[in-house]
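Next up: the structures, one after another.
Bear in mind that the values in this text are calculations on the coordinates, not laboratory data. Quantities reported herein were computed from a predicted structural model and do not represent experimental measurements. Cβ atoms are built from the backbone, for glycine too; each structure is taken alone.
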Structure I
Amino acid sequence: MARTDRPGRGATIVDVAARAGVSSMTVSRVINGRAGVSTQTRAAVEAAIKALAYTPNVAARNLVTSTELRIGVLYSNPSAAFMSDFLTGVFEEASARGARLVLLKGEGGRAPAVDALEDLLSSGISGVLLAPPLGEAPDVLRVLRDAGCVMATVGAYQSPDTICVRIDDRAASYQMTRFLLDLGHRRLGFILGNPDQAASAERMAGFYAAVRETGGVTVQVVQGDFTYMSGLAAAEQLLGASAPPTAIFASNDDMAAAVVSVAHRRHLDVPSELTVAGFDDTTAAITLWPPLTTIRQPVRAMAAEALSLLIAEIGLRGRKSRVPRERILDHELVERQSTGTLRPSPSS
């Protein structure tokens, strides 16, 4: 049902689309007199426009009818380091492609409000690029799908409605865990990422796959959410145990950096007394001491590739698409000074 009870705000193109039971793109075609809309559908849209007293925004209408590429970029990721790499990749690709970016941020790590999404959609954007975790946020995806919006995601897992660019999180986590086991560590701590993201479950699966191959390994798993603060709490829990891990693998660099901070506060030397590994290879990995051994996830390249595929999909709108729905980029294990071989001791 159309929402027309918002104080101080008129009906939007999304309201019209909801009342007429069509997509926002169809409403746009009717408003701009384009072909490809049946007589019955056109009548339903015109009736909805009249009933809601909808007045098209002239500036938005001009943008819809122009050839300018306007890409909405949605993000709420709490990691400043991750978002720096993500946005750099997006800006560079947009500049090369002549696309204009419209940024929409969810506050406090939350998804953007529905009203904000509707405003973005009604402004005449060509498509939307979603940074994690929004590529797997049900409410956001529902609004975009209902509007018939072309979407691409970074770090999310395949959906029939979106283009997905990611790495093989399970294989990457397996490789890092195998590396720690090969260093001789048999008491491992693992800090999980945001439970609402499929990548978190994949990284945990890779961790356990490597552990199952090796005998005599004890495991302590603690929930985090990819934020530095959650890493601090997880590290305190792991290092406060009666038999703490000799190596801790965190599901991203922000949480790994927090582990190093807690280790220093407890007067533990990294890596001679505690090995720490991360995931992403953001600037957080090299701006602390010791610098982190981590999985290099090519965030900048992933963002650029997702935008490139999104633009290609927009260009094929209305024709049979040949754009890949999923693209998996290579990862790399980067060894630095935060990891070392297990030193035998009475407690090891």
Structure II
Amino acid sequence: MHAGVVYALLAALLFGASTPFAKTLVGQMPPVALAGVLYLGSGIGLLACYAARAVIKRNARDKPVALTRHDLPWFAGAVAAGGVAGPLLLMAGLSTVSASSASLLLNMEGVLTSMLAWFVFKENFDRRIFIGMLLIVAAGLMLSWEQAPASGLPWGAIAIAGACLCWGIDNNLTRKVSASDPLQIAGIKGLVAGSVNLAIGLALGGAMPEAQTVLLAAVVGFCGYGLSLVLFVLALRHLGTARTGAYFSAAPFAGAALSLLTLGEVPGALFWIAAALMGGGIWLHLTESHAHEHEHLPMSHAHMHSHDEHHQHEHDFEWDGAEPHAHAHAHAPLRHSHPHYPDIHHRHDH
């Protein structure tokens, strides 16, 4: 299986499993403060991982490439949308929506991520991918209808859809910096977003619960937000935004299954119909194959790589043959044909 697919599915599994755990914590602290603790837990945990790696690989050439000044505008937008606004809307939605339905509603993130990638950032797609997304959209609308109150609007479902839009923006902006160190990207986002959300929560009069609850929330955040985001960034590097979003649509199934097993929720008929539609949409994405003759234009960048067919270059330093390694390198013009995704080397027109 392609490495990018593995990264995306693992990211989906971790994030999906975190939703029912977050649901159990909603009543124990204010939603804004909970969002802060979840992200702060991810940031602190990843900071520890980053420090440990820096010690272990102090002089190694296989260290990932750090963020550059050119990356900062894209990264700042990603943090604001996905690290601050998204979690706030999700916690607000979880206060009124069941955990299993909320888990499946989160499939909208993949849909909105892909829509932005296709129509705003001009990433390629075909009929098969489009039909798969239509199935996922239909399933999300069914869940929203199931959550509709007797009168008024389903604000909980709308809030979760808003969170998905924020993460869709985040995902597309993060793709711009996905060649950089994913541990650094996810760690900074967690620290910034967590600090902002926690400060807002405390300013609004929220009180911190007992230490055991805070620790549990931090662990959930580290696994479901921190490690998941590291894997998601790696998937963006290999698959592009829309495909990563599609594979990540598997996340709600993990969350829904865990909710049914641990929280004792009993879903209605619409839940199962929606689940079948979403499963069909994900299957269409998983079975996609894309190959054609394409041209690589001259390009210079830096990222972790091995000397495959896309990396045939000389080194301006003494190289001991170790792979993978990271350094700035130039790509010469190249024309060939092979199955590929819109990864960091295949962002061409069709």
**Complete:** Calculated from one of I, II, mean count of other Cβ atoms within 10 Å over residues 109-116 reads 15.8, and the structure in question is I
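Taking mean count of other Cβ atoms within 10 Å over residues 269-276 for each of I, II, which is largest? Each step should come with its number before you reach the end.
Values: I: 20.5; II: 16.4.
If we compare mean count of other Cβ atoms within 10 Å over residues 269-276 over I, II, the biggest value is for I.
I have -13000 for helix-only ellipticity at 222 nm (-39500 (n - 2.57) for each DSSP H run of 4 or more, over all residues; to 500), calculated from one of the structures I, II. Which structure is it?
Numbers: I: -13000; II: -19500.
It must be structure I, since only it matches.
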**Request:** Can you spot which of I, II the value 1.00 was calculated from, given it is FRET efficiency 1/(1 + (r/R0)^6) of positions 157 and 205 (r between Cβ atoms, R0 = 25 Å, to 0.05)?
**Result:** I
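Comparing structures I, II by relative contact order in percent (Cα under 8 Å, 6 or more apart), which one has the largest value? If you can, show how the numbers build up before the last one.
Values: I: 16; II: 35.
Answer by largest value of relative contact order in percent (Cα under 8 Å, 6 or more apart): II.
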**Prompt:** A value of 21.8 was derived for mean count of other Cβ atoms within 10 Å over residues 69-76; which structure in I, II was it taken from?
**Reply:** I
**Asked** Among the shown structures I, II, from which was the value 18.5 of mean count of other Cβ atoms within 10 Å over residues 181-188 calculated?
**Response** I
**Origin of the value -0.67, -0.78, where log10 I(q)/I(0) by the Debye sum over Cα atoms at q = 0.12, 0.13 Å⁻¹, for residues 21-228 alone was derived from one of I, II** = II
